[in-house]
1. Comparing structures 1, 2 by mean count of other Cβ atoms within 10 Å over residues 183-190, which one has the largest value?
2. Out of 1, 2, which one gives 5.5 for distance in nm of label points 7 Å out along Cα→Cβ at positions 103 and 351 as computed from the coordinates?
Structure 1
Amino acid sequence: MAKLIVVSNRVSLPTRSGSRAGGLEVALRAVFNEFPGIWFGWSGRVVPEDEIETRTIGGQNPTFVVTDLTAEDHDEYYNGFANRVLWPILHYRLDLADYQLRELTGYLRVNDHFADELHKIIEPDDTIWVHDYHLMPLAKALRERGHRNRIGFFLHTPMPPVEILAALPSHERLFPALCDYDLIGFQTETDSTNFARYLVGECKLASRDLTTFLADGRSVTLGYFPVGVDIDEMQNWGARGRDSPLVQRIVASLGDRAMLIGVDRLDYSKGIMPRMEAFERFLIEHPDWRGRTTFLQIAPRSRIKIREYVDLEGEVSTTAGRINGSLGQADWTPIRYINQSYSRTALAGMYRHARAGLVTPFRDGMNLVAKEYIAAQDPADPGVLILSRFAGAAKECFGALLVNPYDKETTAQAIFRALTMPVEERRDRHRTNISNLRKNDIADWGVKFLSRLKAVDHELSLFAEFPLDSNSEDISRRDIAARQRLQS
């Protein structure tokens with residue numbers, strides 16, 4: 001029986017209800033409700049090479065299949081190329097990319113290992129859906145092993161323009177490999193267009209509509225599928241969470257002060273330090289708000305073995321301490337900076353209590369915190385979302401106050417506006433946001449992608465009308481042969 005095989009770097013094994021879940025886990029829950037199958041990925045274990053095993057872990061739907069990595073694999077593939085090269089480049093930070101050929105070799109080696117293990121469980125009618133930047137070459141590796149299944153890929157991060165992609169050494173070994181997928185999904189139309197420009201400018205691929213390309217005798221289609229959240233679930237959690245003991249203690253500790261909230265993984269792409277400095281600017285320009293508002297920044301540590309993240313933690317902690325030391329009072333701390341995770345129910349309760357949510361990344365593929373904050377609000381008395389215009393969520397959250405995260409002055413002005421906004425305007429903005437978010441509810445996201453993936457088998461017909469030009473440098477011999485077959 002045909003099944004769906006989802007592949008990602010990490011697999012989120014079942015946990016107790018209400019625990020903090022990653023964005024991918026939340027997004028895939030609805031997918032597996034519609035499509036039975038397997039979730040495959042790294043187990044999280046680092047073991048000696050002779051102890052590597054791939055094993056199945058119980059669960060009716062999905063079934064979890066996980067594989068181990070060696071310390072060398074993990075260092076080169078995950079800590080190295082994926083997170084010290086691809087992550088900064090995909091977030092427009094060429095200055096932070098630390099390219100090493102050895103780490104690219106490790107990245108390709110782990111993708112080959114994943115392909116070897118998947119090869120053992122893939123049936124001819126299975127549909128394969130690969131997620132995120134860790135596994136860009138996986139379809140190519142599977143094609144080399146003879147698999148002709150429908151294979152889709154979804155990039156959860158941004159996709160920068162061709163000028164940035166082409167600056168990566170050996171980019172021609174990596175990004176063109178995405179053409180071995182049948183469908184490549186992005187968060188926004190901008191991301192899709194950026195990659196289309198790369199395929200035209202760097203790969204010299206032909207396309208009639210910048211959506212479907214002929215690549216080495218087969219078609220590849222680009223599309224954008226914004227990831228959403230479960231609006232009704234978040235509303236329920238917001239109502240329940242506000243009455244939880246933890247949130248009640250937070251509310252009691254605030255007294256009658258207004259609370260602002262930011263929730264991010266501790267990462268340089270999230271703009272946490274400039275956000276704190278914008279709050280500082282707000283307090284300096286509006287001293288009457290000192291002692292009347294508190295900014296709660298929750299930022300769990302991540303990638304603690306990567307130097308840039310260790311440095312970032314020190315810088316953010318220093319900034320929070322400096323602001324609290326210069327502006328704080330004996331009975332009031334301007335910024336509460338916390339490096340721990342909370343359950344989604346508790347976070348929803350905090351969101352519901354916060355007068356404003358600060359989501360100001362320098363660059364983000366989507367940012368589900370922005371959507372969760374909106375969904376968790378009380379419609380009768382909602383908070384205001386302050387959102388970076390460089391987050392994918394800005395394409396849908398028209399009722400948010402959009403800011404440039406590099407501009408601390410305008411972000412400070414947005415904080416003042418959010419705290420003084422009349423309730424009628426807050427309600428209007430909230431209704432606009434909720435209406436837009438329901439158009440891309442999480443329950444529909446996977447269905448839309450997989451339905452599109454099923455349909456791309458017929459896309460080669462788009463090229464039947466293309467004129468043949470055997471002298472063109474932009475058209476490979478296999479592409480010409482494919483067009484001749486179509487036209488005959």
Structure 2
Amino acid sequence: MSRLIVISNRVSAPKARSADGTQGGLAVALAAALREARGIWFGWSGNKTEEFTGQINLQRDQGVTSATIDLEEQDVDEYYNGYANRTLWPLFHYRIDLAEYDRSFGAGYERVNDRFAETVAPLIEPDDLVWVHDYHLIPLGQRLRQHKIANRIGFFLHIPWPPHRLMVSLPYHQRLVRSMLAYDLIGFQSAEWLESFHHYVERELAGTVEPDGTIVVGDRRVRTAVFPIGIDVAEFENVLERKDARNAFETLRTSAEGKKVVIGVDRLDYSKGLSERFLGYRRFLEENPDWQGKTFLLQIAPPSRGEVHTYENIRAELDELSGRINGEFAHVDWVPIRYVNQGYPRDGLSGFYRAAHVALITPLRDGMNLVAKEYVASQDPADPGVLILSRFAGAAHQMPEALLVNPYSKDDVSDAIREALEMPKAERLRRWEALIHGVRTDDVMAWRRAFVDALKGESRSVPAPKDIILA
């Protein structure tokens with residue numbers, strides 16, 4: 001059996017039921033996937049050093065070997081805070097108004113991808129499968145080819161791929177995308193993101209797309225496909241059997257005092273549509289005075305990327321908006337929004353999910369959104385809650401039985417909240433049963449197997465042509 005070499009920006013050693021469920025799906029998903037495969041998880045440790053040494057820290061936990069390196073402070077500023085999170089992240093989430101283009105960011109991004117390739121290459125054995133993850137490491141496959149790595153290498157993008165008209169706003173966009181031709185397989189979360197990538201290849205690279213998703217550019221043939229990521233369902237089912245989850249459930253239900261709980265769980269990020277969500281909830285309170293005092297919104301939004309100034313602005317905006325709404329509608333014995341800026345471990349979150357009657361998941365743009373799936377998996381099969389989900393989340397393609405909304409429309413969100421709170425039990429059961437079937441079928445192991453099997457089926461790659469090497 002070939003080893004699996006997973007390469008991502010950060011590495012989180014797999015610890016059962018201890019990951020912060022608000023950090024996104026990558027850490028949880030890869031930990032579950034690697035439990036079934038020998039191999040190595042390689043990436044940045046999260047630590048800074050005065051000078052890059054390339055020294056690898058190897059650790060083994062629950063059958064998974066992790067290999068991490070430290071980065072210089074300049075690397076972190078330019079590669080991570082800069083190009084990854086101030087250039088690519090906003091652009092890929094359709095926010096070109098927030099994207100920052102700085103020559104030093106691009107130089108740092110390329111330098112760190114070089115360092116990743118140089119450091120991990122000696123760890124890769126001839127029969128290994130290499131799986132590179134996400135927007136931080138788009139050119140890594142090409143860099144590995146430069147180090148004579150001829151293994152099958154796949155790349156999976158966890159976030160959206162922007163439309164052609166937005167992608168071309170990125171300086172040197174062709175150089176970045178051409179570097180992806182070094183991969184054997186490129187995976188996306190949904191058909192929409194895949195189609196956007198195909199459109200770019202046809203328009204900008206004069207490539208063609210074959211019926212099976214193979215793109216052809218010059219003498220390069222690269223398979224592309226959709227692999228929607230799932231969750232480790234067992235971590236969220238039967239939640240009340242675990243002490244921490246049961247305590248979280250009882251705490252929230254007790255503090256609710258019989259009121260209906262609407263929950264949102266998101267990183268503090270402009271792509272999550274939190275301001276729009278608060279305004280939609282405000283519209284609900286305005287239009288439905290009979291529900292005032294009978295329900296509240298619990299929004300859990302731990303801060304992220306504090307070094308990027310845009311996120312400081314988001315926090316200030318939400319602090320002001322939640323305070324204004326509470327000041328306008330609150331009574332002595334009721335506050336309409338409970339806004340919490342801290343994360344919780346998965347068991348605690350699963351208990352909160354179980355206690356909530358409605359989940360309000362309304363990102364403006366999201367590659368997938370695993371919170372929606374976690375909420376469904378945590379529900380009481382005899383009396384499940386209702387999922388409200390943005391049409392612009394990748395998960396919406398798999399979860400049509402949710403109440404799908406336009407997160408930009410206050411009226412749409414308001415109407416959905418009322419429909420969810422008043423939905424008859426029979427309809428709640430019908431919707432939930434269809435949703436949980438999909439969540440169980442397309443779980444994290446199905447995602448891993450589908451991608452790895454597709455990667456194994458590819459012919460051995462040849463080195464990328466010299467004209468796509470990044471300068």
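1. Numbers: 1: 22.2; 2: 25.6.
Greatest value across 1, 2: structure 2.
2. Details: 1: 3.3; 2: 5.5.
Considering all the candidates, the number was obtained from 2.
Read-outs: derived from the displayed coordinates by stated rules, not from any lab. Quick caveat: nothing in here was measured; it's all calculated off a predicted structure. Cβ atoms are built from the backbone, for glycine too; each structure is taken alone.
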